[in-house]
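Structures incoming, each one as structure tokens.
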Structure P
Amino acid sequence: MPGRNAVGLDIGTSGVRAAELSYGRDGITLEKFGQVALPEGAVRDGEVIDQAVVVDALKALWKGSGFREKRVALGVANQRVVVRQLDLPWMTRSELKVSLPLQVQEFLPMAVEDAVLDFHVTEELQGPEGRQLRGLLVAAAKDTVMSNVTAVQAAGLRVTSVDLTSFAVLRGTGRPHSDVGTEALLDIGARVSNLVIHSGGVPRFVRVLLSGGQDVTDAIAERLGVPAALAEAVKRGTDEQLTPEERELATSALQLMREVFVDEVRSSLDYYGASNPQFPVERILVSGGGSLLDGIAPHLQQVTRKPVDTGDVLGRVRLGRTGLDEDQLAAIQPLAAVPVGLALGVIS
């Protein structure tokens with residue numbers, strides 16, 4: 001019997017997704033996975049805008065997927081999250097927790113009392129001023145975090161932890177014990193994408209990108225004057241209803257948006273590389289619904305000159321009685337990185 005259960009909850013632009021994991025003598029098992037679509041505008045750039053709609057979706061998710069656990073680990077990623085590397089004077093973890101607001105105010109674009117703060121220590125080092133802690137400062141606007149927490153609570157659930165989705169992606173898709181020294185993980189969402197670079201599981205760089213697959217869908221829909229559903233099919237290369245002229249217009253829109261997105265990723269990798277030449281990126285793993293964009297992986301590989309592969313989330317856990325067949329499991333594979341990674345943060 002499982003010894004401990006945890007549920008990771010991802011509130012995204014296009015839908016809410018949750019994964020329940022159990023931890024026992026046989027390891028970590030995926031017990032359940034579910035998702036419910038959200039209408040456009042209910043969540044904007046990672047922040048709940050229409051609470052009633054999101055609450056209804058969460059209730060439908062729990063009822064339809066059979067989740068029994070009410071406690072959840074919630075992910076956060078939006079334009080009001082700041083992540084940056086800092087060196088701080090060495091101190092104990094308890095001292096760091098108390099003094100962090102005083103240590104980091106000058107690095108924040110918001111008042112410290114308006115932020116939720118965390119400091120993820122990556123290493124200890126001896127600097128010119130003595131012993132130091134190096135790590136990633138994470139600061140999120142408190143009102144944005146609370147808008148999502150409030151929606152979850154209104155659905156009858158209890159938030160036990162709030163975690164940066166980039167760290168969830170690292171736990172869900174990173175390969176800390178591979179033969180690759182440093183790799184970049186790119187989880188492409190609908191409107192928000194997460195880029196995290198790590199060496200052996202230690203995060204070295206995090207960036208939240210405010211673009212994703214839905215931007216491509218919107219560009220195709222606008223160019224052709226077609227509904228979003230048809231534009232989505234065109235984006236994935238699964239629609240054959242267009243005339244040659246429409247197909248050409250759609251292809252040009254897709255290529256333009258794909259190039260813009262990949263260029264933003266390349267710029268972030270270049271910035272990281274200039275600051276961390278001792279830890280060069282050797283591989284890129286992609287996940288998220290936007291990773292299904294037609295041609296995104298080959299173009300990313302061509303521009304960055306790095307091998308690009310698909311993140312294997314489900315390969316890291318045992319599969320329980322999820323109620324999902326092989327086709328359904330294959331379909332959720334690119335979508336599972338964040339909710340599975342959030343749950344892993346609780347039980348691993």
Structure Q
Amino acid sequence: MIKMEKIPIVIPAYEPDNRLIKLLQEFNENDIGPVILVNDGSCHEYDPIFEKAERLLNEHDGVLLKHPQNMGKGRALKTAFSYIINNYQNAIGAITADSDGQHTVECIKAVMDAFYNEPKCLVLGVRQFNGAGIPWKSRFGNNLTKKVFAVVSGVHVSDTQTGLRGIPISFMEQLLEVKGDRFEFEMQMLLESAGKYNIVEIPIKTVYDSEENHQTHFNPIKDSIKIYRILGKKILKYIFSSFSSSIIDLILFSFFCLILKNKNLNLYVAISTVLARIISATYNYFMNYKVVFKSSESIKTSGIKYAMLAAVQMSMSAFLVTTFVRIFSVIPEVVVKIIIDTILFFVSYHIQQRYIFFKS
């Protein structure tokens with residue numbers, strides 16, 4: 001095992017140019033490293049660049065890892081994480097950076113210094129998108145994604161797509177089991193951090209080359225779909241959890257009514273409603289706790305808060321439906337209830353993911 005005090009730097013690279021060599025040279029000049037460079041299946045014409053890179057890596061105990069074929073940025077990061085976990089016993093974590101020149105040594109050092117001070121936090125080097133020279137589509141895309149991410153996760157991040165990150169070793173171990181092998185993995189990482197790791201943001205320079213000079217392997221359509229699919233999955237899990245609990249509630253209500261009605265109980269409807277709701281709500285709670293929000297909050301604390309929310313939500317539904325039916329008497333009661341309960345449905349999602357299942 002390698003004993004060390006420095007923080008290793010992870011650089012995934014697919015068909016890089018000489019900007020990678022320049023970055024490695026600056027690392028050596030500033031005594032930064034070791035660097036874990038991952039050749040993500042680049043074709044043979046890029047062998048000269050990786051040969052130069054490997055010579056520079058050897059000067060500071062770095063290492064070059066290689067995929068036999070292109071497997072994606074996420075898989076390259078996981079390969080490096082696994083190597084660090086197995087070979088760097090004293091590492092507190094790692095710094096990830098891109099190979100295309102968007103992250104300067106100065107910015108990488110700033111994130112590294114912050115990570116030294118907060119080794120149990122996820123440190124993000126966030127770009128500033130309000131300056132001159134920033135392409136409008138980059139500014140629009142970042143603003144849209146960070147707003148959608150905030151709604152879905154309850155976490156506000158200035159730059160959801162930054163590749164410059166300080167990642168704790170414990171989080172790296174968990175990320176090895178997280179799905180996603182390409183650009184969407186970085187979004188998945190942010191979702192996994194919610195409620196588990198505090199996020200520290202460090203402003204960095206926003207570096208953009210001209211369109212003809214800057215090479216990117218990010219497919220705006222294909223990779224964006226994958227990213228938003230990840231965000232959509234969480235909402236769909238919440239919808240499925242709520243829908244399935246409603247089905248369970250209805251089935252149990254019918255079952256209890258069938259049993260209790262034969263016993264000539266006057267309040268069999270009320271008793272059946274309560275029993276069915278208790279069981280279906282318990283199911284819904286554990287689905288949200290384990291599957292939807294993957295909470296690390298204690299079951300006792302989140303359970304009490306969830307029960308209080310359920311009671312308030314039921315009371316608000318009854319009050320608002322009754323009130324609006326009186327005000328808008330021409331609208332059928334069922335329509336009013338659907339509108340009110342749909343609004344409360346999304347309000348409940350926000351409260352659950354931000355205040356009930358989120359552990360700061």
Structure R
Amino acid sequence: MAGDSLKRTGLYDLHIELGAKMVPFAGWEMPVQYPMGVLKEHLHTRAAAGLFDVSHMGQVIVPRAAIPALEALVPVDVAGLGLNRQRYAMFTNAAGGIEDDLMVANRGDHLFVVVNAACAEADIAHLKAHIEGVDVLNRGLLALQGPQAEAALDRLLPGVAAMRFMDVADFDWQGAGLWVSRSGYTGEDGYEISVPVAVVDSFARALLAMPEVAAIGLGARDSLRLEAGLCLYGHDIDTATTPVEADLTWAIQKRQRLEGGFPGADVILGQIARGVSRKRQGLRPEGRAPMREGTAIYAGPEGGEPIGMVTSGGFGPTINAPMAMAYLPQLPEGTTVYGEVRGKRLPATVAPLPFHPHSYKR
């Protein structure tokens with residue numbers, strides 16, 4: 001039973017009404033699935049539109065004047081971020097490890113920052129320790145994902161269809177100011193919508209009234225992001241993992257590669273120049289048995305020490321097969337390795353990421 005200390009989002013009553021199975025997650029009581037079940041929720045998002053309550057994530061305003069201070073915390077070009085555009089970023093530490101990953105949007109006179117729920121308290125303290133004027137918001141956050149998300153949301157917020165991947169824009173809905181980004185965590189086209197708490201329930205209900213939109217829980221959110229080859233903080237990336245090892249070098253812009261100036265720059269830029277001994281790679285296990293987080297990976301079917309470890313693994317409903325991500329020596333795609341599952345070594349093939357192609361609207 002959930003403890004009294006768990007926080008609830010503004011959609012808690014709606015989740016209960018919809019028959020959600022609620023679980024503790026990062027200090028919140030969150031829906032892991034609805035009566036449809038994780039498999040069908042996953043496939044519905046890929047085929048139509050799924051609505052996710054992600055209000056447990058931290059939403060923060062950073063003054064525009066603080067851009068230099070923020071750039072001293074992340075290996076990302078914030079100053080070069082265009083108006084009404086969003087960018088993926090990471091807090092790094094002195095050893096080059098990732099303290100958290102986050103999204104940063106340029107909304108003109110301020111930056112809108114969204115951080116992970118599990119790290120929100122530490123991230124906000126980190127920001128406040130280095131930046132003056134940080135404002136922590138109390139707003140709902142919804143994600144509408146899938147190929148029919150554009151048509152559904154455009155009925156309520158005319159004009160969102162014109163947005164492109166990583167655009168941000170303001171919309172009015174029944175007198176409430178909604179902040180929309182064309183982004184998400186499923187690999188599908190879609191949106192994340194920051195909504196005033198007072199209208200988050202009514203706005204969610206307006207979306208769910210559409211036949212193509214269904215409520216989706218954390219279970220399907222995880223299988224969707226894994227098929228999309230996206231990292232989960234605390235699993236695929238952490239304080240001991242660098243952006244280069246995590247295959248996130250694409251997120252570091254040219255100016256940061258030339259100038260450094262962020263925590264761990266000497267380590268990270270050195271790895272970009274010289275390479276790394278291990279890297280996040282995809283695995284396609286043979287057969288139907290998933291190789292889950294913590295599965296040791298070996299070079300051969302017998303003997304030897306582990307060469308790596310699975311950080312995320314499960315069954316992919318869209319690809320109809322097991323999938324995993326692991327840190328391994330940089331092995332060519334197609335290489336066979338072996339994961340130890342219930343005392344047996346089972347073969348898996350090093351495979352490209354993502355497992356299912358992204359459908360972002362560029």
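A few points about this structure:
- Parent structure of the calculated result 4.9, given that distance in nm of label points 7 Å out along Cα→Cβ at positions 35 and 307 is the read-out and P, Q, R the choices: R
- Read-out helix-only ellipticity at 222 nm (-39500 (n - 2.57) for each DSSP H run of 4 or more, over all residues; to 500), computed value -18500, structure in P, Q, R: Q
- Parent structure of the calculated result 24.1, given that mean count of other Cβ atoms within 10 Å over residues 11-18 is the read-out and P, Q, R the choices: P
- When distance in nm of label points 7 Å out along Cα→Cβ at positions 83 and 331 is computed across structures P, Q, R, the figure 2.9 traces back to P.
- Structure responsible for 1.00, with FRET efficiency 1/(1 + (r/R0)^6) of positions 115 and 243 (r between Cβ atoms, R0 = 41 Å, to 0.05) calculated and labels P, Q, R on offer: R
Each value in this text was obtained by applying a stated rule to the coordinates, not by laboratory testing. Note that the structure is a prediction, hence the values are computed from the model and not measured. Cβ atoms are built from the backbone, for glycine too; each structure is taken alone.
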